[in-house]
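In the part that follows, the structures are each spelled out as structure tokens.
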Structure I
């Protein structure tokens with residue numbers, strides 16, 4: 001995928017769900033993975049021509065694992081002239097050493113998001129941006145159906161009332177395969193996760209399940225995504241301009 005295509009999908013999502021208003025200051029969550037780095041490229045590119053002027057600030061929550069080198073991301077943000085903040089924490093030690101959590105992901109995510117949100121507020125940001133793509137939304141829906149018995153997925157826009165801040169997901173129309181292609185084409189400085197639980201989570205199970213369904217029934221992921229955005233998920237925001245877009249290939 002070329003940058004122009006990434007920007008096209010991103011702008012479509014931003015327009016459809018009115019994710020960005022004039023004067024927004026958006027904190028971009030940078031994990032070091034391909035998705036968050038693609039999001040950084042997308043919003044940095046969109047910022048140059050989008051009619052609603054906005055600012056971006058990249059933030060990484062460092063969980064305290066050893067051998068997690070963020071210098072390549074620092075260099076990238078410097079080249080892009082994007083402010084970058086690293087929040088140092090001991091979340092990894094708390095999860096795996098102090099508490100010895102058998103199912104660490106939920107608590108880790110809660111603590112990581114809390115640290116990210118607090119830093120974003122401290123920097124004066126009124127929006128948070130996560131790099132969740134189309135496959136993430138489908139996998140979340142499968143997890144919800146299988147383990148919770150309900151039809152649910154990430155919302156494109158979520159107002160977090162306790163923090164008085166809004167979360168947006170501008171990559172929601174982008175396939176993971178395209179993110180991978182973009183990462184390779186533009187040589188994104190992906191930092192491999194040092195987390196001991198990486199690759200052994202329920203989400204990995206959902207990812208494999210979605211991939212298998214798509215192999216057995218080509219187009220299944222697209223149809224499931226269509227069910228998500230056209231369904232009746234509680235608190236799902238209305239689309240404003242999608243009818244005016246031609247179908248993306």
Structure II
């Protein structure tokens with residue numbers, strides 16, 4: 001049974017020879033520890049989304065359609081000390097990040113988010129300029145060749161990589177968790193407008209891929225809960241998100 005056959009059988013509730021093994025990835029701190037404990041340095045690719053033969057992680061593919069801002073904000077450092085750095089990222093968020101303990105780009109804790117690009121309708125209109133779904137660079141340069149290659153694949157293929165597309169996910173990145181929590185009540189019309197825009201953008205940017213390639217599944221990310229419970233109520237979800245999903 002191929003990786004793709006196994007995946008599709010599971011999605012259709014059919015029998016399989018074994019369950020597939022998929023992982024998101026591994027922290028840089030863990031990689032260094034494993035090396036110190038004897039892991040050979042020439043056996044891992046460290047791309048666990050697409051598979052890792054050494055650890056028995058199964059193969060899958062991702063269609064790398066760029067769903068972020070093009071162009072994004074210019075990244076800039078606002079403040080830097082020996083312990084932390086304050087910077088503006090490509091989405092326009094102002095972040096404070098720990099430098100201590102960072103390994104292979106993996107920080108020991110979440111960044112502190114200080115400011116966000118969308119505060120009102122005007123700032124949202126400015127942000128929208130970076131989300132042209134028909135920008136040619138959203139698709140890989142050699143798209144036609146890749147589409148042909150994927151037709152004969154024996155592994156599952158996913159549209160979008162992890163964390164690129166989502167409704168609450170995107171709003172949170174634009175507005176911020178706390179600000180968005182107020183906006184649902186203080187400016188619901190703007191929230192609806194942003195969600196309609198996201199839905200249209202996802203549809204338009206996906207059209208070419210859906211036309212050229214037989215896709216097995218769609219990666220839709222919604223990071224809307226924490227260890228203490230959901231960040232929004234069922235009422236808010238039904239009112240704002242269900243109509244678009």
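Please treat every number below as a calculation from the coordinates, not as lab data. None of the values given here were measured: they were computed from a predicted structure. Cβ atoms are built from the backbone, for glycine too; each structure is taken alone.
I, II: which one has FRET efficiency 1/(1 + (r/R0)^6) of positions 22 and 126 (r between Cβ atoms, R0 = 35 Å, to 0.05), as calculated, at 1.00?
Label of the originating structure: I.
Rank structures I, II by volume of the Cα convex hull per residue in Å³ and report only the one at the top, that is, the highest.
II
By the measure relative contact order in percent (Cα under 8 Å, 6 or more apart), tell me the structure among I, II with the highest figure. Walk me through the intermediate numbers first.
Details: I: 27; II: 19.
Largest value of relative contact order in percent (Cα under 8 Å, 6 or more apart): I.
Given a computed value of -13500 for helix-only ellipticity at 222 nm (-39500 (n - 2.57) for each DSSP H run of 4 or more, over all residues; to 500), which structure among I, II does it belong to?
This figure was derived from I.
Could you tell me which structure in I, II was used to calculate distance in nm of label points 7 Å out along Cα→Cβ at positions 38 and 190 as 5.8?
Label of the originating structure: II.
Given that Rg and Dmax of the Cα atoms in Å, for residues 6-141 alone, derived from a single structure, equals 20.2, 56, which label among I, II identifies that structure? Spell out each step's value before the answer.
On the way: I: 15.7, 49; II: 20.2, 56.
Going through each structure in turn, the value belongs to II.
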